[in-house]
Structures are given as C-alpha cells and as structure tokens.
Structure I
C-alpha cells in the first residue's frame, strides 16, 4: 500500500491503517510491535500465534525442532509443509486483522505468494533491514534461539564440509536473497539498528512513517 506521509498519518488518525512488519526472524519485529502497540493504541497480531494454533504447540522452538536443519533427512519435505502452514497462518491473520493494527509476520513470508499479495494490497509494509553487523548476530541467534528457518534452496554442503562451515558459507546467500525479496515487497525500509536507538515509542513510530 503505497502512501506518502500525509496519507499515512491521515489513515492512522482515522483508525484505518494496518502496518505489517517484515524481515528476518530475530531482527526485532516482535520487540518493536510490543513497544509500539500500547503507546500508540495499535492492536498487535502475531502470525506465530496462528502457527502455534495450527500445530497445537505452545512454543515456536518445538516447530523449529520438528523442521530441523537442512542437512537432515526429509528436510525439503518438511520445509514445504512449513511454508504451506505459514501461508495459511498469515492469511488467517490477515482475515482477522483489525484496524489500526501492527502485523508481526514470519521471516519466511516472502515465500508465501498469496500472503505477499494481500500484504501489499491491505497493509503498509515496513521492512526492518539488518546491518552487516546484525547479519552475523542473526546467524548465531538462529542456532542459539532456534526458530523455523526455511532455506529455500540456499543451503549447500560440499563433500566433506562440516555443517557449521556450510552454514557460514550459505547463510549470507540466504540473507542476500531475502533482502532482495523484502525490499521488493516493502513500502518503507528501516534500518533495524535504528529501532534500538531510542526509548521513546512515539519516536519509534515516526521511524515507520514515509519520508516527509
């Protein structure tokens, strides 16, 4: 939903605007939504809630454990199931999305074409873009605090290569591909580092707005 700053503020003031946050898992989407929601009177909707509901699980870590790493047997089949589930969950979230609202999406939403079409048509899409420093941190967090990670064909393990070395070599390719897809979907791109630079939720909200 392409909006200039005046249109953004007018729709928000009228209680008509829905904002969706996109970006890699662990980049700060949930943190930002939680900080903003109570301060600006926005409903917060997490797609992960709908995924847990479909799986009848209380933790996304259980989902990550089921999906496993891309070097394990049957990963591609489980990945296909995972993406189909994320598509359904995102569409359910959009169906139930009130206004005004902030929608916290999954990192893999760019692989869900029906959801992406509706996000672009029905919400103002904000991409939280990782800095080079944050990309290194994300790689570590994906294994120390696991969330389901869909590689979409970007993982490659060469003969005799250790899994950790394959991840270190493949992960930048995944991030680069995701960055291209997130940027194409976004109405506004925001440095993820910027959201941690202020403690004022209203200043944070201003960062989400289009340039004046």
Structure II
C-alpha cells in the first residue's frame, strides 16, 4: 500500500516545455568546457559518457576529473534568475493538496535551488521534506540507493510504501532496484521502450495510489 509520495523537482513539478531544463544543460556545458579548457562540442560527448558511469555530471567531475569547486559549480548552474522560466501553478497546488498521501521532494539539485523553484511555483507548505543533493554522502544523488535510503530513513517507511516519480528513466529504475514503486513522467512520450510504468502528466499518478 502506498503511504507516501516522493517527487523529483526539475521537469517533474513543472513542464519540460518551459525550457528550464535546456537552460541547465547550457549552463553545464559552459561551465565544464571552461573548466576543462575544451569547446562545448568537445565536452558534450565526455559528459554523456561520464553519465553512463555516474549519477550526475558533478559526481563524474569529482570522481574522474579531481574537481573540488562544488559550491562554485552549483551557483553557476543555478543563478538567481533561473526561476524566471516559471510561473505560479495554482492548479498543481490544488492537485497536490488533494492527494491522499503526504509528499516530499527528492532532487539531485542543491537545496537553495529547490527552495527557489518551490517558491516560484507557489507550492510552499506542500512538501514535508526537501531531500537535496548536498546532504548526500559524497554528493551522490539518484540513482544511488543511498540517496533513496536517506529519504526512506527520515520517513521511516519501506521502499514499497513510497511512490517515486521522476522524468529520468535510470533514476526511476534505481528506485525500482531497491524494491520501491516508481513512475516515469514521460511528458513528451520519448521513452517508448521504457519497460515499466510511465505517465505523461502528474494527474495520472492517482491511478497508482
């Protein structure tokens, strides 16, 4: 029985079509290319390859490139004006308030970013917890089991009691691996070969509660 819901933040609580995800990618390419002394086009395949072995680009940089300027990296990727892509979402707030289970956020982003996005969407007070990247050991986020387990320990719930929703297949699969129940939010319908449950909008998750 589902007793709790964990939501990813970016491109899950707001539409991928708003462009904020693409903004993050551009900021990432700019930062990494400058740090490595390579062109953006040279960096893109390196980043893609690194993500096959690590949960996040930051983890790849730290573990394979000896990167240490973590705070600088996070501030660059998440400038103060990033929330300008978004608008308040009263419909989403009403939907979340009506859910039969309490909920929290589990993100691979820093807390200051999550707080900023939640405030811009006017979702303050909805989530009991925001599980952000910097509180994870070694900044290891999803899909590492330790990131999920940290949240589960705080909630004092078993994986099968918590429904997790994310827009990235391997993050959902990471939760399924530890016995949790997960949904892929595939808003654009691009993951047609995904072998597990997927939805195209958040309102569909009520079918699984």
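Of the structures labelled I, II, one was used to calculate helix-only ellipticity at 222 nm (-39500 (n - 2.57) for each DSSP H run of 4 or more, over all residues; to 500), giving -16500. Name it.
Details: I: -16500; II: -12000.
The correct label is I.
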Value 12.4, calculated as mean count of other Cβ atoms within 10 Å over residues 53-60 from one of I, II, is from structure I
Entry that produces 16.7, 51 once Rg and Dmax of the Cα atoms in Å is calculated, selected from I, II
II
Consider the structures I, II: one of them gives 34 for relative contact order in percent (Cα under 8 Å, 6 or more apart) as calculated from the coordinates. Say which.
I
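Supply the structure label, taken from I, II, corresponding to distance in nm of label points 7 Å out along Cα→Cβ at positions 5 and 109 with the calculated value 1.9.
Values: I: 2.5; II: 1.9.
Among I, II, the structure yielding 1.9 for distance in nm of label points 7 Å out along Cα→Cβ at positions 5 and 109 is II.
Taken together, the values in this text are just the output of simple stated rules run on the coordinates, not laboratory data. As the structure is a computational prediction, the values presented were derived from the model and not from experiment. Cβ atoms are built from the backbone, for glycine too; each structure is taken alone.
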